[in-house]
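Take a look at the structures listed below.
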Structure P
Amino acid sequence: MEMAVSIEPKELKRHLEVILRTGKLILGFRQSYLSVLHRKSKLIILANNCPPNLRREMEIACKMSGVPLLRVDIPSRELGYIAGKPFSASVISVIEPGSSNILELIAPEEET
């Protein structure tokens, strides 16, 4: 279920802006982890500098819950900024994609 997709920061920013307006995001490891365990999350986005122990825990939780995990080549500081926050975020959980088609974009990558 893990995908290392090279998505451009501008494209990711566009999708996250749409989700912020029409859907729902959760930032941070703890809340994202709980959203995966409760099967509320549709997608997890991990920064490239997410600490290894947190990354492993999230990978295991996503695998057990069947939630797609997207590792992006973007540092946590920039990922937080892209999500519209003035702080870093190693993990973003997409609860409701809203009008964004980010789930369809990663679906073909998932099958390969």
Structure Q
Amino acid sequence: MEKALHLNCPVTATMGVISGKWKPIILWRLLQDVRRFGELKRQIPGITPKMLTQQLRELEGDGLIERKVFAQVPPRVEYTFTEYGETLQPLLHAMGAWGRTHWQLTMSREP
């Protein structure tokens, strides 16, 4: 069984899918609009093409995003949320709001 169903904790199960160094920012960027690979690469400083490809494939494998290939020259590929992935959007917005509040709180504590 997959790590005892994430220790019977749905939050742990969720974090197992969306956590990591790169997945949150990829999802955040896709929340804003459909993105092409090059756009994501430019908007995520420090990520290598190999790592971006790997993370996109994992998110696609989890059913959260889809890769749309357009038959044209030059080739065009876009990434967007699947219908299932769209169910994450309220959670991502809530996490974004919490993160902004947390930033403000921690910055006000700094000397």
Structure R
Amino acid sequence: MWLMLQMDEPQDFVIATGEVHSVREFVEKAFQNIGKTIVWEGKDENEMGRCRETGKIHVTVNHKYYRPTEVDFLQGDCTKAKQKLNWKPSVTFDELVNEMVKADVELMRNNPNA
């Protein structure tokens, strides 16, 4: 972000790894970080993620946000940021998920109603 603000003229940059990950993969990795395994049941807007260890349903599809015609493949291209800012991704997907889960766990420890 700091590098972007140093440009003489404002420009748009895509900050991305160029990797493709699904919401499903993110959810599975997040639960793995807390020692749980998500098992998927159902299909499309009726799909849910159940914790293998407890049997509790932790993931459901919110019909308000379900988009069956959504583009299946989205991949960020950070070529411009690499070329103009000499920027490159430094955090892996696994590291990012781990960091996000740790932050949420800490938040819940400090404020269980968060």
**OP:** Kindly point out which one of P, Q, R the value 34 was derived from, the read-out being percent of Cα pairs over 24 Å apart.
**Re:** Q
Original post:
If relative contact order in percent (Cα under 8 Å, 6 or more apart) comes out at 43 when worked out from the coordinates, which of P, Q, R was used?
Top reply: P
Subject >> Top of P, Q, R by distance in nm of label points 7 Å out along Cα→Cβ at positions 8 and 48, largest first >> reply: R
Subject >> Structure from which -10500 was derived, helix-only ellipticity at 222 nm (-39500 (n - 2.57) for each DSSP H run of 4 or more, over all residues; to 500), options P, Q, R >> reply: R
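Each reported figure results from applying straightforward, stated rules to the coordinates on display, with no laboratory input. Small disclaimer: the values here were computed from a predicted structure and weren't measured. Cβ atoms are built from the backbone, for glycine too; each structure is taken alone.
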